[in-house]
Structure I
């Protein structure tokens, strides 16, 4: 044990005995927790705990959608500190590292230090550290060198900030660490500010993505930052209920609740009316749009009178997609057919169009079911190889013992059980055309070596043959795995990865696509042609499809529509014709949650009953109800939103307002 480690252990023992130290109070309290609650021995030097691949995947899959949003923030932050010796870690709420960016030349040192993918930094295991202590306290902090509990970590400096989800629960921790740093703790002040800033950006991006179909209210204490970098972000539904917020907004709203009359629950924010906090109704949100000068967009809290400057983002208008895709005219027709007006797909397809006739290998990435093979076929059809074969190979489905024979072929008598005339491999079948390697991340390492030679030399040697055969192929590979992670884990050859990723095309998941209606209508039209009948989606079925998260992406959508076509009796697919999981999910979204309905007081409940009776009496004719009550029809609409009636009206007779 080195002298500095022995001195550090002595200080820990003194602190555990109640003797004071010069450490920050947050560090002292963590040291005491480590000894008194976690039963960690200061003398024991612990190796880092790095989870096996399967357990790591479980942690990653549990926060898959959040990871897609956070990845851009992690990469952007790393560019800010590139070359300064830092490593970036993103952990889940349990302290397991689910994303990691660092200099690959230091991989061995980083893994030994625990600064690596799959490392568990929870305080009960690792002791005082930036991630674990951030989870324990909920605060951003720096744990610098000898602040660490475990003496093996004292060369490190680690800075972390919590990232909260849209309901105020801890979702992740963003950490920036270095193997070496200057001795003064103040040297990490800038790192702390950067991590806090990017944690807030990731929070807000996740909120905006999750509630992209709802009202978004951005708030800032000064007009200069209201449109540029608002500190507070709140999601509001059409009835004026707060349904999401970033952590800064949560803290602000809790402080405002604490100023209100005693007896109110100051813990619950979700489900409360926007007007409970602000001198603001949901109907006022349109006037807070970017088009108005920021000085005319000031709002105030009801209790404190605190002024804030606002910007509102309206939900996107729901319109029916045109029958013909409006793709840019310079795109080849096969590529025009894979999307309609989605910006992310337009970018992917635009890049693909420039690469169709190159020899460059392409790597298509995306979640399972996003249409990777569909895009690969479109690229092939748009290229000069369209008249030649497109040969798909599912690398995950080929048995490891047969994969080389299937891919590369074999001569007669090459092995026991070989066909009498030998076999031409799939690579040779694709000669002149395109070889599509689906799920390339699942190919065994032994076969990756042979494939690398095919890509490098453009020649293939069948089993049992001594001389290679030249092949002219274009290779397009696809995977739902993160191949960089697979390379770091030793499960995928680095040289093969760089041969495959001449260009990387990443398909967005279905839940992020803005051309969802066009996709659904196109699938239905294709199916109806084969059925010789016309059938369409009803409004409530379409709403149910929009409410679903689509973890299976396009493949799941195809299955859902095939099911609906099979059970639908008339010319319209209703909500009741959809698969149970999709139908149940939509019902849960449309009906007010129990904790929200509990917030509706008795008086409001009585008002709601009366208004429902008036609406039914006049067959849901809003104008007739307004005339009967002697009020403007906008007042009726406002009451319906406040009393959570709008969705009930949509599910009833479907009659127009009558004017």
Structure II
């Protein structure tokens, strides 16, 4: 009853009654007593929580109820030892009411009653819970005693109750010298008023205060130090406030280096900004301009980016010729303010060849940055392209110079040249580090643009060489086609028109999964194979079966394909599809529909036969074959594009060349995928 009377407000304040949620509540220590006959005569509520049996179910029953058959001999042995007066502590497997086995840690001892009877008392707790608590306590002890951060614990009266070794060193006082005292009593030379004000605020609100600055002196040193303090309120699981903890770090060195830290932050901000602003496209010239504009005015008053000519022409980078000269092409020049010095830079786009005495030649040859803190009359000719440019730089006030090589994947691609005119401070080692970092980040973007340009050129050349020339006129059928490569990266779309025996015409459209040179090469092989198989006059389904075998032999290559054989003399068309989008059929009356033919599986999957469908091809009927780049757009269902194409073709009687242009103009909104379009109309 006194426990309930002691509760007031948020906690338990009589100093005797324990608040709920403490360690005993967490462990749920159960008590049970077994008499001399091995029967349970005492069973606590916690025992019911631990083992599932209520007091009614447990009392009076043999303790063997709690032990499995194979463990009973061990239980009897331990029971006899306890009856003989030997206490035992350990973990024992106990049966729960639900039939499961629980590992329980026991503390056992012998009890005697007034009649001389002997009983065994067992105090039990869940072994896993106990191990977790032990680990938490051990971890807390290790962290507190081994951390370099000073840690102090105060009670609700703001008196010390715990100090770790690190704080003992910071205070210059042992723990016993401060326990039970307030900060003002132990360390009066600190800003005690501010510290205790923060402590009261945290105790009252529960809101932690982090990185609070205090300047003062402790017994450890006669000089003032700067400290960073973080305050946290300590509560038990029930929310009762126990006190607060303070973490203390000596930050004197940090404050002494505040200027350096500020500079470092500025440099990091420049580098972070460069990561966003440089390399927004895969265009060499744009990337060079972004680098030059990034360097001014944060780092230099004037910046120039020169790449080796071999890099600009998509060749392999060559730092210098045998005679030591190097060929550069200026790609970008930027100034932080209007200045005549910009006229001294190499004109953008022009080719310049420089001897080994020029500093940018030396930088790319040796693959290292070059810093000239003070530009003199002797070093100016090594910076300027000629005597006239040197004079312009002198008049503009260039007094410090820095050249950083653009290096990516072990290759030197060019240089970033920086000049200072208005900024009176010369370049220093920190500027050199920053310039080198900017150059390194930009070099990756430049190299990506170079490799992309080279691969795109190769892929376009390969693909265009593999695609057919404009189809010639055929008897009974009019044909028009279009192919548009993707701007970002070439893909593997293709089409073909194949003359067959008996005046028939084979129409092919396909799409190799993937992009780049590999997709274009696979496309070329499949197109060549299709042409060869068509000469055998194979039916569409059989041709696709052979093409499927060939695709499977090309490695991990998947492609879709639609093959149609049109017979304009008899007005028939046989079609077969390998996972490709269905063609559009526009009848002479102008009605349009997608042909419902079995789509089949893509080429390269293998193991699934293809089927074919035959359709009537009346005079004036239009057949449209296409790849998904025409109708599929980012963020939009492909059904939207398919329906739009159907509406464009429906009722349209324009010449086929005009229809191709009209369809592409209306549907090809994005240039991130190849497009192949093939139109065929039967005529007299």
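No value in this document is a laboratory result; all are computed from the given coordinates. Since this is a predicted model, take the numbers as computed values, not measurements. Cβ atoms are built from the backbone, for glycine too; each structure is taken alone.
Where is distance in nm of label points 7 Å out along Cα→Cβ at positions 113 and 537 largest, in which of I, II?
II
When you work out distance in nm of label points 7 Å out along Cα→Cβ at positions 137 and 201 for each of the structures I, II, which one comes out largest?
Greatest value across I, II: structure II.
Looking at distance in nm of label points 7 Å out along Cα→Cβ at positions 193 and 609, point out which structure of I, II has the largest value.
Largest calculated value belongs to II.
To which of I, II does the computed value 52 (percent of Cα pairs over 37 Å apart) belong?
Of the options listed, only I reproduces it.
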